[in-house]
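Please go over the structures that come below.
Every read-out reported here was derived from the displayed coordinates using simple, explicitly stated rules and does not represent laboratory data. Every value quoted in this text rests on a predicted model; they were computed, and no experiment measured them. Cβ atoms are built from the backbone, for glycine too; each structure is taken alone.
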Structure I
Amino acid sequence: MRLQTLAEGRWILAILFFLALASWFFNAWLSLLFLLLIFYTLFFFRDPDRKIPADPNAVVAAADGVIKDICEVEETEVLKAKMLRVGIFLSIFDVHT
């Protein structure tokens with residue numbers, strides 16, 4: 001597992017760590033809640049190793065989830081062309097990379 005995307009959540013981890021440390025002086029049970037949130041944040045920003053299929057026509061998504069729609073859209077800002085958009089629904093337990 002790579003930790004490169006964990007950098008995007010580092011400010012969340014820093015705040016949670018500070019809250020866990022500060023709450024330890026007031027209520028140890030409250031700090032346990034913040035420690036659990038730290039572990040959940042680490043879980044949320046994980047980046048597991050993927051096995052990419054050898055098929056050259058395969059489409060590999062950057063995230064887990066369920067494909068909700070595939071449709072053709074007109075991209076007008078950058079490429080100014082018709083593109084295929086793949087909509088993926090992510091639950092809170094899916095990998096968000």
Structure II
Amino acid sequence: MRFWLHAFLSAAQFSCYFLWGRARTEEQISLMQEAAFNTPGAAAPVPPEVVAAGGGALFGHFTLARLMGLSAGQSWLSLFLGVATGAGVYSIVLRNE
């Protein structure tokens with residue numbers, strides 16, 4: 001039961017992260033296009049806060065798995081299921097926009 005709860009929480013977390021990260025990245029690309037029209041931009045297309053939040057999401061995932069008493073294998077499987085389900089929810093939301 002703990003495993004499925006953790007997988008569900010991971011799916012919710014990563015689907016929100018994907019939606020938020022996409023919005024932030026699109027904002028960054030728009031800013032880059034405005035700042036440097038017809039010139040190569042110096043900024044990365046993925047903002048640093050998106051990368052940092054991804055690392056934080058992974059850290060939070062494994063910390064919660066540890067607190068819930070999941071084994072390493074269960075933690076990795078939960079991560080895989082959470083990311084796959086989160087990506088599925090993300091694609092459904094994008095298709096319905």
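Quick notes
- Structure from which -0.53, -1.12 was derived, log10 I(q)/I(0) by the Debye sum over Cα atoms at q = 0.11, 0.22 Å⁻¹, options I, II: I
- Per relative contact order in percent (Cα under 8 Å, 6 or more apart), the highest-valued of structures I, II: II
- Here distance in nm of label points 7 Å out along Cα→Cβ at positions 10 and 82 was derived from just one of the structures I, II, and that gives 4.4; the source is I.
- Identity of the structure behind -28500 (criterion: helix-only ellipticity at 222 nm (-39500 (n - 2.57) for each DSSP H run of 4 or more, over all residues; to 500), calculated), options I, II: II
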